[in-house]
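**Q** Down below are the structures I want you to see.
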Structure 1
Amino acid sequence: MKISVVGCGYLGAVHAASMAELGHDVVGIDVDRQKIEALSNARTPFYEPGFEELLARSLASGRLRFSSDFSDARGAQVHFLCVGTPQKRGEYAADLRYVEAATESLIDVLGPGELVAGKSTVPVGTAARLAELVAGKVPGALLAWNPEFLREGFAVQDTLHPDRLVYGLAAGPDGDTARALLDEVYATIVERGTPQVVTDYATAEMVKTAANSFLATKISFINAMAELCEATGADVKQLADAIGYDERIGRRFLNAGLGFGGGCLPKDIRAFMARAGELGADQALTFLREVDNINMRRRIRMVELAREVLDGSLLGKRVAVLGAAFKPDSDDIRDSPALNVAQQLQLQGAVVRVTDPAAIENSRREWPHLDYAATPEEAAERADAVLVLTEWKQYRELDPVAFGKVVAQKRVLDGRNALSRTAWTDAGWSYRALGRRAG
């Protein structure tokens, strides 16, 4: 099939290259000419394991190209909308300007029988409104909502081998035609027996925000338990292990620590609350406000814990921060808990050095006042305390004996409960983590 992908950021670039990998003829469209030039030359604008190889392979096949001209999308059977929906400045609601602008631009090149397939995370009601706009301007054109479920660090895997496909369709023959087109796009994936949920627009729109809200709630739940563990002397890791054996609960996403960040969970739960308020159902999601509050409190508590470990004062203390990205295997620093903590430590007088395997350049652009180091050893040289704030494999596998030779004081704060407390304490380190007793 001939496919266009509108918006070549993280979601769109991965989707475009993946669709070419599945054998389709794909053009990626974006108004950012620098981004288009980089992608066209197989230069990845972001770090994502496996994407660089996929991009080069798809370009070399001749099935993938990129353009800043919307007219190059003309004649595509399916047009995927992959533009961002950031949080509005000063509000909780999602900013739909980019989705709306992309749809308007597509209308100029859209033909009857062609499908606009939205993948962006949008407030419920958006798809129905855009469907009316598309049908009103281009009779016979179709719209479906096909939400994405990418995990940063696993985006290529999640696109080519998703755990489910969700189609939000109009009722009647138009919906049947749209489903047939999407089934053709995803034929390889459908043939594997991947579960499909075929539903209406509103349900499809809610799937992504409901999923993210559930994950955020689970993370904040265990972090609330960490607060109680600190008050009672209990151990949150053992608590999580114990309740995680219950199949109704499960162990995943029960790692207490700094909490969530990034470009999805925080803004998605806030947009969900805002939309519920607009619909007169705000009481249904009031719990998400506390989920958000718990998440933000973890950052404050990490700074307080660092002060405790550093004998009650941060002033002039040398602190190494291991991690800048909001999660490992990513260079995404949007709403990064690690960088937020690093900034607060510096503002309160600490001498902070930050390191990260992938996110240093992004961090330097957004947080130029912080000091950066290329390696953990460089960051930790003569440090009074080491904070592990992003659980990169490189940090989990540090040798505490060798690492102890570069610091001034063997004090480690495990902000992600990612280290072996036994290994570090046996090597002479004092160990502290959120929700756990001192070691």
Structure 2
Amino acid sequence: MLALMAGFGATAATSEVQNWPAWRGPLGNGVAPGANPPMEWSESRNVVWKVGVPGRGSSTPIVWGDQVFLLTAIPEGVEPPTPGEGPEGLGRGGPGGRGSRGETPSQPQRFTVIALGRDDGKVRWQKTARVQVPHEGHHKDHGFASASPVTDGRVLIASFGSFGVFAYDLKGKLLWEKDLGDMRTRNSFGEGSSPALHGTTAVVLWDHEGEDFIVALDTRDGRELWRQRRDEPTGWSTPLIVEHGGKTQVVVNGTNKVRAYDLATGSLLWECSGQTANAIPTPVADQGSVIVMSGFRGSALQVIRLGGSGDLTGTEAIVWSHNKGTPYVPSPLLYGGRLYFLSGNTAMLSIFDARTGKPEVEMERLNGLTGVYASPVGAAGRVYLAGRDGGVVVLKEGPKVEVLATNRLDDGFDASPAVVGNRLYLRGRVSLYCLGEPKP
């Protein structure tokens, strides 16, 4: 049950796998067990609903019960439309694009949490968490709402980083909020690490150009449980929480070192160097090991056996490694014992046997995609890869590239897909799509 426990150990497994509670899904590896989303669609086919989203954000939507939750930053001074009615220019940046790299922000942003009906896309509730002029800009491809929310079905944790961490119940009641200070990110690229959740503990990573730390918060009241100092440059990876040998640990990818902390106390359990600069992809867990990778100014993939302590660099704890064609922004998909990952931010796909490290496909180009930020997802024996230009390629799960469908929509996708039941949710720069085949 290692992978299943990645982030949600205290909640009933049945509830978790029937939802998409975090940006990498119920298992923390990009897989939707039991789901059967559509394989083909277009603007006129298999679109259950499509709504415009006000403001700007590249965070992945999450799904619990009959609601879809997403985060956005809406520029103040522009009357925010109701989701589904907004002018498309807002979603593509418009006024919300001010404050990008090299610019000093001057316009307040409404940091907003939106809940939509899962079946109809209508707004259930919309809450402004904070209105504030950002202290620094962001990367031109993103905005001020890049982290994804997380829920256990009782509490929704929404992190806007420097602009606060907020907890709501699923009806939109604010339970608590926490201000952790201001990040100073490298080149003002902005923030993007999502919180991780396990039981009644939420973990937030704070790697930037100032004093770094990782902190655990009690989801019931926001109380700080522990804080551990770190030594890292700006980071955008999301922690992975796994259980092994009776101990729950928080595994964090990092430029200097991959590190694991005891969830209960925050103490450092082990560390391992070997990643590249800007280590962004979130780790995945597999059969007593964690898989970490990075792909900026180099390539690194390491499979690290859990159970060790201290510095594991160069030890037998490294099950296997690889140094070619690893991803920069997208996280890997672990599906059916295979590891699917992209090269850099391109549509060059590799498929490896996760246990042995045997390459089955190495850097094969996928036609129908150009640049890729979104992480791949797996469901119903298929692999879904969404591109920045609106294309989505669907592959058959297996040891070779077998294209089942190539789809295109009138949008671009930086957020990763979410899959629940027979529906696929795609958050674009302008709209949120719910895709599914018509009911008989």
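Values in this text are rule-based calculations from the coordinates and carry no lab data. Quick caveat, the model's predicted, so the values are computed rather than measured. Cβ atoms are built from the backbone, for glycine too; each structure is taken alone.
**Q** Assign the value 23.5, 72, calculated as Rg and Dmax of the Cα atoms in Å, to the correct structure from 1, 2.
**A** It must be structure 1, since only it matches.
**Q** Taking volume of the Cα convex hull per residue in Å³, for residues 66-161 alone as the criterion, which structure among 1, 2 has the greatest value?
**A** Largest one: structure 1.
**Q** Just checking, which of 1, 2 has the largest value of relative contact order in percent (Cα under 8 Å, 6 or more apart)?
**A** 2
**Q** Where is distance in nm of label points 7 Å out along Cα→Cβ at positions 258 and 418 largest, in which of 1, 2?
**A** Largest one: structure 2.
**Q** Suppose you compute helix-only ellipticity at 222 nm (-39500 (n - 2.57) for each DSSP H run of 4 or more, over all residues; to 500) for every structure in 1, 2: which one lands on -13500? Don't skip to the answer; put the middle values down first.
**A** Working: 1: -13500; 2: -500.
The structure behind it is 1.
**Q** Can you rank 1, 2 by Cα Rg over 2.2 N^0.38 Å, for residues 266-321 alone and just name the one with the largest value?
**A** Between 1, 2, the highest calculated value is found for 1.
**Q** The value 0.55 for FRET efficiency 1/(1 + (r/R0)^6) of positions 282 and 314 (r between Cβ atoms, R0 = 25 Å, to 0.05) was derived from one model only; which of 1, 2 is it?
**A** Considering all the candidates, the number was obtained from 2.
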